[in-house]
Structure P
Amino acid sequence: MSGNAALQAAERARQILAVHAAKRLEVPAARLSFAAGRVFDRKDHKRGMSFAEAVQLAEAAEGTVGTVGSYTPPQGAGKYRGAGVGPSPAYSYSACVAEVEVDPETGIVRVPTIWIAHDVGQSINTAAVIGQVEGSIYMGLGEALMEEMAYRGNRKVVHKIPSLLEYKSPTTLEMCDVVTYLIEDPDPNGPFGAKEVGQGPLLPVMPAVANAVYDAVGVRIDEVPITPEKVLKAIRRKEKGEVGRFGPDAFPEIPWPEPTQIPTPWEGGDGKAVTGAPIPLERPH
């Protein structure tokens, strides 16, 4: 959604540049094209200037060129129950394969390689997209094996790890090799057909690593991070004939508060929250 807002802002900025470039070139602004770092007349490609010159002309006339863009998702097929999450008109999908080595004597887990395929819609800047995907793998690997919000004793407000110097996350020595596949299927609602690639690829990393640990030593670790201590405890339980598993035995019942509704513009909303009203499971006809 932010991409469409940025696209609208860029188009408005382009129009400002076109107006001032057209005055200098003495051609209609509607006839100008922006390509290959140049602004030029479509009927006479030699008649033009560099993009930097067009920016300088606009700034000389108006000061800093700044524009604002916005985007409202199209009317959806239904509502998401109990939350404002889910207004995006498009969703991306990922598939992950993790190669994992587990030492049954120490419980140490190593991840030499991860293969990731991510649905990006249309890749606009391939190098940047791959960088985003691999950054997500880094985050997912850290969550799977190292990162933990630990507290001192039973005090839930005092962190056991006093600073980021002690907080464990992968370094270049722990980071695995990543093989990235960009799956391109342009989405009509995305900017130039693009979809998100910011954090989605990290989601399948943790279950892929956990499943690979099970495939290697036959134990389930249902709690992150997957540390050597947890792996060893699960292995010892399996050796005793118990269930080879480490993780929570139950999940707490949480009394969720009343959800906050923010009606969309097509419902007549003005951006203000509405509380106390029941949320319909289906959009009224």
Structure Q
Amino acid sequence: MDSQLEERSFSIGTLRLNVAVGPQNGPPLIFFHGVTRRWQTFLPMLSAFIPRWQVFAVDFPGHGKSDRAESPHLVADYVEWGMTFLRTHFSGEINLYGHSLGSMVAAGCAARLRNVRAIILEDPPFDVMGERIATTPLLNYFRELLRFAGSPESVRDVSRKLAEVRMGSPGSTNTFRLGDIRDGVSLRFTAASLKQLDPQALVAVVERNWLEGYNRDEILSRIDCPALLLQGDVKAGGMLPDADADDVIGRLHDGTLIRHPGIGHVIHWQKTQDVINAAHGFLESVR
């Protein structure tokens, strides 16, 4: 781990969250990861923000080293966990960065908290992960991931099995291996994250009720702070279609959109420096 980061335990009610915390060099900048992942997904970029911000990178309940929770793990549950964390441990202005699920949580929190100065939303899937998931390759993908959640097998063995997972649109005979579009390091990181994952975190996803209680349009319309939306390319594995991205921007009070053609869902891994540059410029514009 970066020598400037320290893992600490934070309480949210009866649960304990594992959070990587940087030195107090500026206002809080809080990172929320995607489903199945953990705070280390942000390691390629955290050090870039430490000189100007105090970074907090959270493991959601059921992920990484955080406690497991007795709940359906709906997106609305994650929003409540995020709200409790932010209300309990921060009194001044804060800034939020979310990837995937984390961006949906960041949006949900920003809609309800008046001390959020700015938010960055990296490829939020929104409705694609609701009922529409059955029309995409994602439903089968998450069903396959569920098989490995909490696995006692080695990272090597899980990553090798992940490489053989078949991907493709429902009803299509044109399928491909996950290992054909993910490199070995990405597969190993996914495997290590899955080994620490509570299987319950994926049940609502595959049962297609993950978005119950999460009203995207209402949430977006209530966000008053500036928002930066980073969009991946659905043809490369991104989860936010062009029409959805345009609709999101249209509903935000002060939204800025950056598209990343040819780049998949984890933009902060595939175009790390571009994301860092955009985030720096955006965050400095609101300081």
Structure R
Amino acid sequence: MMQYRYVTKYKDNDSIRAALNQLTRETFGFDFESWYQNGYWKEDMYMPHSLMDGDRMVANVSANRMEFVIGGESKHYIQIGTVMTAKEYLGQGLGRYLMEKVIDTYRDECDGIYLFGNDSVLDYYPKYGFQVSKEYIYKKELPVDEVKEESLELNKFGKFIKIENPSNEDRIKFFDYVKQAVSNDGMTMRNVGLMGFYLHDLEDVYYSESLDTYVVADIKNQALYLSCIIAKKKVELKDILDSFSEVADEVVLDFTPSNIDGFEVEEFQEEDCTLFYIGEDLKRIEREHLHFPVISHA
């Protein structure tokens, strides 16, 4: 790789960051600039490892430090993401070079390494020692209640009101709760930066003043898809679900509940979202029927 320049820890280097954004747009159709400008990119949390050909970035593999609270115990993982090589540079082993470098760099300083792979590369990641794991989701029927069209129109469901056209004060308050949130599920993510990536505009965020709780949720065809609970105190999941029973007759959780009583558990299946892992600790995902929330995917 001598003809290419290896770079990392360049968050505040405008020209290299622009090159990362360009390759990301070409590969995935988005970039990190607004995320960076809004202050969510912390250099010790999102760590791109890249190869440059002159001023052009030609390959990248990023490492994300991820903390999860699982059963009251804090676990520190590395999630690999933004794996990409410019089309004209494919077939030169650039991705392999960076992948091996990232694994060697972080293997001994975390509880495990994982990533989510496309269905087209199921034979690729095992070459680096990754194994495939199943994930599981939880769902249950909600008490039958009359669907209230008025609630749908007003985006007000029981104790919860959807945040629309958020002000800067709304955003500050929400992320203050994110920073101070306690664990209200069986596998809680601690990563403010990733929450900022997905939720800076507070899309699909609801707040209950009486419960003093935020939730991220979506309602489709009378089904409630609940992504996460954000509160500074312990909250009963039942109290949250009761608020949405007038517009949904089923709930699907994008997280592992603290108490699985009354829930059906199913193998999680989604296109281009296969979980690969390295490390004994991550065997618990399949063994304990856990699930990485989509909002935690880097």
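To test your reading of the models, identify which of P, Q, R gives 20.5, 67 for Rg and Dmax of the Cα atoms in Å when calculated.
Clearly, the read-out refers to R.
Work out FRET efficiency 1/(1 + (r/R0)^6) of positions 61 and 93 (r between Cβ atoms, R0 = 25 Å, to 0.05) for each of structures P, Q, R, then name the structure with the largest result.
Numbers: P: 0.00; Q: 0.50; R: 1.00.
By FRET efficiency 1/(1 + (r/R0)^6) of positions 61 and 93 (r between Cβ atoms, R0 = 25 Å, to 0.05), the leading structure of P, Q, R is R.
Readers should treat all values here as calculations from the given coordinates under stated rules, not as data from a laboratory. Everything numeric here is computed off the predicted structure, so don't read it as measured data. Cβ atoms are built from the backbone, for glycine too; each structure is taken alone.
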